[in-house]
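In the part that follows, the structures are each spelled out as structure tokens.
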Structure P
Amino acid sequence: MRKIPHPVNVKSKASPAEFAKQERKPIYLVLDNIRSIYNVGSMFRTADSCLVKKIYLCGITGAPPRKEIDKTALATVNFVSWEYRKDVSEVLQELRKEGVQIIALEQCYESVDYREAAYSFPVALVLGHEVEGVSDEALKLCDMAISIPMLGMANSLNVANSAAIALHNLLSNF
């Protein structure tokens with residue numbers, strides 16, 4: 001039997017100042033009424049791992065500084081550009097004017113399997129409330145909806161887990 005070495009915790013060799021200057025991908029994350037602050041922190045961490053250009057925190061979505069966000073974000077709020085905006089519609093309309101493709105991660109009749117969607121960068125990924133999903137006002141402004149196929153009893157994944165899957169898939173399509 002082959003022995004697998006124990007994983008090593010490898011940290012970036014770049015200084016925080018050098019890392020902050022790193023070029024970001026043309027991907028925006030729009031959080032529409034995310035109720036769990038821990039999910040927000042987790043999405044900051046994922047956004048950092050994917051070099052997301054900016055996160056928009058909209059509606060009831062909590063914003064830094066919050067100890068709950070810091071707990072799951074692990075200091076990534078210092079490296080990912082973010083902005084709080086009350087009205088998600090205004091954010092989406094502004095992004096559209098900048099030529100950004102707007103995609104909801106939402107289960108609906110029009111949803112396309114996230115692995116088969118036609119992406120056009122720059123792109124904004126809209127994620128919604130953990131129970132109610134992406135708001136109707138935001139859905140109306142989206143160019144398409146994508147979904148992650150569910151094979152088990154549960155009909156959805158945690159919103160932060162879904163964000164991680166969709167963002168890493170976007171990177172593979174970039």
Structure Q
Amino acid sequence: MSEKTAIYPGFFDPITNGHLSIVNRALKIFDKLIIAILKNPQKAPLFSIEERIYMIREALKGVENIEVDTFDGLLVDYAVEKNSNVVVRGLRALSDFEYEFQMALMNRKLNRNVQSIFLMTDYKWFYTSSTIIKEAASFGGDISGLVPDVVNRKLKEKFSPTKNT
């Protein structure tokens with residue numbers, strides 16, 4: 001029996017506990033999960049690619065069958081390159097579904113062999129997103145418990161009032 005690998009793509013700026021929930025649940029379905037960070041020149045991330053890779057690896061230290069990688073271009077091409085035909089996406093709300101459904105249909109049009117699997121987020125992460133977490137952290141809000149410890153530390157460093165600019 002061959003190993004079944006899935007791709008979990010995203011921007012992960014930064015990774016949240018909601019993302020980690022999807023990772024852990026996907027690993028119960030697939031033998032291996034590739035967390036693929038999208039290099040999107042149209043977005044201005046708070047964290048560099050290197051910082052995001054570091055935080056993901058730290059947050060998942062000790063978790064087996066994980067690969068952290070980056071990609072640009074078409075997701076379906078990346079999936080084929082990685083010998084996978086499954087893309088995992090997390091859903092929180094109806095608005096997520098509408099966007100993800102459109103993306104899944106486009107991916108299916110581009111390559112009918114690549115399937116999208118949607119996992120609903122755990123109810124406790126329903127309201128969280130990287131954007132909301134960054135905004136709360138930027139105003140000094142306590143985001144502990146919403147992100148891995150390494151991300152909490154890195155956000156505090158980024159938004160420290162004593163940080164030299």
Structure R
Amino acid sequence: MKIITVKGFKKTGKTTTCVRIIEELCRRGYSVGSSKDTHFEGFAMDQENTDSWRHAKAGASTVIISGLRETDVLFQRRVEVRDLLDLYNEDFLVTEGDTGLPIANIVTGKTTEDLNRRRDENTIAFSGIIAGELTEYDGLPVIDATREISALADRIEEKATEWEQRR
């Protein structure tokens with residue numbers, strides 16, 4: 001499995017970039033999984049008074065809900081992306097947010113200061129709002145995911161991190 005992370009500050013184009021990457025990789029025939037890291041305090045997938053919510057309130061530390069069209073796994077704690085990777089069985093995994101993993105990443109930003117604050121030695125490109133102003137920054141391409149998704153997907157195919165699964 002190959003992994004790419006899209007990271008940056010709030011409202012800089014992370015989700016748009018991820019969605020366009022996922023669409024293009026799927027168009028190219030790949031299977032794609034996704035993961036999003038959120039720091040929103042009130043976030044919860046499960047809704048109060050559902051059966052799964054009641055199971056968790058009763059003390060279950062992991063709740064699995066198998067429906068006709070989806071299966072959801074709810075952990076009653078934060079689980080880091082690294083510990084979830086073996087759940088994926090796709091050609092590509094696109095993660096949104098800083099996973100903390102030493103993997104290829106695309107940084108989105110509004111300013112070059114944003115790019116400088118989020119980039120690291122694994123950054124392969126920049127995207128997001130700043131792509132309306134620049135085509136290159138500090139030796140790396142700045143690629144607009146809304147207009148140049150083919151070029152961004154080409155770069156991902158070439159540079160995404162190969163992840164060895166433990167299964």
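Miscellaneous remarks
- With respect to relative contact order in percent (Cα under 8 Å, 6 or more apart), the largest value across structures P, Q, R is given by R.
- When mean count of other Cβ atoms within 10 Å over residues 50-57 is computed for each of P, Q, R, the one that comes out at 21.2 is P.
- Comparison of P, Q, R - label where mean count of other Cβ atoms within 10 Å over residues 66-73 is highest: P
- Rg and Dmax of the Cα atoms in Å from the coordinates reads 17.4, 54; which among P, Q, R: R
- When distance in nm of label points 7 Å out along Cα→Cβ at positions 90 and 154 is computed across structures P, Q, R, the figure 3.5 traces back to P.
All of the numbers you see were taken from the coordinates with simple rules; none came from a lab. Fair warning: this is a prediction, and the values are worked out from it, not measured in the lab. Cβ atoms are built from the backbone, for glycine too; each structure is taken alone.
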